[in-house]
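Chemist: In structure tokens below, several structures.
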Structure I
Amino acid sequence: MSKRKRDYHKNNLRDRYNITPEDYENMAFDQDYKCAICNEPPANTERRLAVDHCHDTGHVRGLLCLTCNSGIGKLNDDPELVLAAYNYLIKHKAIQQHKENE
């Protein structure tokens, strides 16, 4: 990684999330360098895990892949919406399985 990219990453972590590169590295290590939701490494090895945080408080929750971070963001970081989406998918999976077994 170039010095410019390292400096940008360091400043971004500090300015946006109030964490150091060492904090980021410790979180990544604790998560085995995988997304805290899907447990997969980033799809593109050049791309880092995103810092997931509460938009109201700024509290850092963990590191997520782009897909999971975007997914919960599109659901407004609302656990009730995430649960509703989960229930919706489970319901339709059960319906599909029932149709396949007929």
Structure II
Amino acid sequence: MAQIYGHRWVSAYGFVTNEDNELTGTANTWGHALSIHGITERDLKRAFRALLTKDGWPPTLPEFINLCKASKPLASYHRPYQALPRAVVDADQVAGYIAQMRGGRAA
């Protein structure tokens, strides 16, 4: 993120590692949160691509998680359905069915 946002990232979150080359608390927090939310490497790549088109301050952790989740493809049951073809209607056949339902009485 520092490569994308420069000083804005460092000002908001600090460096990823400390002087001993260990992950900082912020880096551990982000890593843990991404892990428990099931964020995959593929999700991260899509989210980073989306960030490259935005200007401003870096996202907060919840904003970044939402960005990762928003970039996931929808499950098949969330995809728009394809409508069935329009039914072909025969007016005479419909009139016959209506007459049958009325007990043979004409309209």
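Derivation of every value follows stated rules applied to the coordinates shown; laboratory data play no part. Here the structure is a predicted model, which means the values were calculated and not measured. Cβ atoms are built from the backbone, for glycine too; each structure is taken alone.
Chemist: Could you tell me which structure in I, II was used to calculate relative contact order in percent (Cα under 8 Å, 6 or more apart) as 17?
Modeler: I
Chemist: Can you say which of I, II returns 3.3 when distance in nm of label points 7 Å out along Cα→Cβ at positions 48 and 88 is computed?
Modeler: Among I, II, the structure yielding 3.3 for distance in nm of label points 7 Å out along Cα→Cβ at positions 48 and 88 is I.
Chemist: Comparing mean count of other Cβ atoms within 10 Å over residues 16-23 across I, II, which structure shows the greatest value?
Modeler: I
Chemist: Thinking of I, II, which structure, once P(r) over Cα pairs in 10 Å bins from 0, in percent is computed, gives back 12, 28, 19, 8, 6, 8, 10, 7, 3, 0?
Modeler: For P(r) over Cα pairs in 10 Å bins from 0, in percent, the value 12, 28, 19, 8, 6, 8, 10, 7, 3, 0 is produced by structure II.
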